[in-house]
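Since every read-out is calculated from the coordinates, none of them should be taken as a lab result. Only a predicted model underlies this, so the values are computations on that prediction, with no experimental measurement involved. Cβ atoms are built from the backbone, for glycine too; each structure is taken alone.
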Structure P
Amino acid sequence: MANIYCTKKLEKLLGKQLIMSEQLPNDDFGNWNAHLFTLNRRKCVIMVNDVTYYSLIFLDVLKKDLMNFQNLFYQRLTEQLAYDEIVFPEPLVSRISEYCRPNFLATNNNRKVLGTIKEFIYMVKYTFEINCDANFNNVDILHLNHILTTYLVGAIDTKKGEYGRPIEEMKNLLDRVCL
């Protein structure tokens, strides 16, 4: 199961009944931070992995979508990995499916991840306005997400002052997990 740390805005949408109080042990895939934002007056969710800074965007999210979040998360993650040409062996498919079961938690206030989320939201809004003419019908969610995963992020390893791309970090993570 994935620990998904929700910001206060997302917690309010989810409701207290879905927010767990107990964190699960860390998985090799890391935890996720999720934030609710609006785009053209519609609710959207962005999730960022705290190890790789790989992101997933969910547009026009309704509360009923969040009730069946495991399927939504698994579908978006596998679609995005395929679009980004990140391949993983067949035995890992069942592990990823199990991993996509959400364990929603209150925020952990990870400033590096939350700062990256804020930057990604700015990029999504800019791309939406310029490339999609502010119209949800013109949005290619996979391409929009791909732009974020290829963006250079400075938070990968701040102790060493290293920059990296989330797409490359996710490939490396899946390679390590497969070994």
Structure Q
Amino acid sequence: MKFLSQLTAACLATGAYAAAIVPRDAQTIKDVLAKVQNDVDSLDGTVKQFNGDPNPVLSASDNLISTIGTGADQVKGTSDVTDINDAFSLLAPVDELKAHVRTLADDFNAKEPAVAAAKACGATRERLDKIGSNTQTLVDNIVSKVPQSTQGIARDRGNGIIQILNEVKANYAADKCVDA
């Protein structure tokens, strides 16, 4: 009898341990958000150092566009996040990303006159549009992966990032950012 209870305990412990090492779907999304945040920070550093040569900013923008697009595909390819706690664990990384996007937006807006002087409004506007559309796809894909009961919260948090990007896009609109 004692052996049977020890065997049962060992089986339960092994099962619990095995479940703990299975990668969770939320982790894929967290990893994507971390990669996007890293490229947001890289672009922000490039924007802050803007000296009239638009190429470094455009290149860093292209990297971010690619990272967001790849991340959206990765999220789309992962299975649904079924655990509500896992879904809520995504809120902190999204909020952190939003703060970094806000910093990037503020720095982009501060550089608008210099971008116009460098005759890079059109190219910048094009990159901002792609960043915005790829981000919308990423948000939509993340929302589709979380439980129905949390999708409204996820959409609201994602839309906060979209709203910030739309503010920058509006500041770089053709009637506001004109190549000097």
For distance in nm of label points 7 Å out along Cα→Cβ at positions 90 and 154, which of P, Q scores largest? P
Ranking P, Q by mean count of other Cβ atoms within 10 Å over residues 122-129, the structure that comes out highest: Q
Comparison of P, Q by distance in nm of label points 7 Å out along Cα→Cβ at positions 42 and 98 - largest value held by: P
Which structure, out of P, Q, was helix-only ellipticity at 222 nm (-39500 (n - 2.57) for each DSSP H run of 4 or more, over all residues; to 500) derived from, given a value of -27000? Q
Suppose Rg/Rh (Cα atoms, Kirkwood Rh) works out to 1.18; of P, Q, which structure was it derived from? Q
